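Engineer: Alright, structures below, take your time with them.
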Structure I
Amino acid sequence: MSNPIHERIEQMVASYPIILFMKGTPDAPQCGFSSRVAMVLKDHGKPFASFDVLSDPDIRQGIKDYAQWPTIPQLYIKGEFVGGSDIVSEMYISGELQTMLNEAAAEGE
């Protein structure tokens, strides 16, 4: 049985090399965790898409079910779920995230 919310999420994830599902927008985040991930991505300097889950309750719950991850924000790179705020922060500190972002941005150009 198909799930129309998951299909919408899949389409968004497939449409952008880097997409962040967050509370608010990168320029006006609505929670500290979303702010942290948006800041990391902005610091990297490559373009990324974002989706404000507060604007759509179906996506807000659906993204949690889709990734089987209970919290927001959620970062996807090249169609794959990377993680939330803590994981993204750890990957940024280790340098692993920058490599993934560079590869995704190069493919998106």
Structure II
Amino acid sequence: MARLLADENFPLPVVEELRRLGHDVVTLEDAGKAGQSLPDEAVLDFASGDKRAVLTLNRKHFVRLHGTGRDHAGIITCTFDLDFAGQARRIQGAIAAHAQLSGQLVSVNRPTRQ
């Protein structure tokens, strides 16, 4: 399973469901880094140093960081979705679709409602 770091604003119910699904997910709070207003670059560097892909709702900034060519252990950008369990399953599916997350930018969007 994947090693992940949830950005500060990432929904805890999704983190908990990913853990239940067997993923090793650490939050910035778990790592003692919550409330420090860490810049996105520092979050990415911290995650990469621990060989974790970043889970974030902050798509714009992390897509930009990926575009700079920085080395990283993976970035998974998500749209906010109140279906937390469904979002966790979509993240798991996206992870499974990639042989490795290192250096990858993966987008997980909520399904469109009809």
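Derivation of every value follows stated rules applied to the coordinates shown; laboratory data play no part. As the structure is a prediction and not an experimental result, all values here were calculated from the model. Cβ atoms are built from the backbone, for glycine too; each structure is taken alone.
Engineer: Identify which of structures I, II gives the largest calculated value of relative contact order in percent (Cα under 8 Å, 6 or more apart).
Structural biologist: Biggest value here belongs to I.
Engineer: Thinking only about FRET efficiency 1/(1 + (r/R0)^6) of positions 67 and 91 (r between Cβ atoms, R0 = 25 Å, to 0.05), which of I, II has the largest value?
Structural biologist: That would be structure I.
Engineer: Tell me which of I, II gives 3.3 when you compute distance in nm of label points 7 Å out along Cα→Cβ at positions 19 and 99.
Structural biologist: II
Engineer: Of the structures labelled I, II, one was used to calculate helix-only ellipticity at 222 nm (-39500 (n - 2.57) for each DSSP H run of 4 or more, over all residues; to 500), giving -10500. Name it.
Structural biologist: So the calculation was done on II.
Engineer: Using distance in nm of label points 7 Å out along Cα→Cβ at positions 11 and 43 for the comparison, can you identify which of I, II gives the largest number?
Structural biologist: Sorting by distance in nm of label points 7 Å out along Cα→Cβ at positions 11 and 43 in descending order puts I first.
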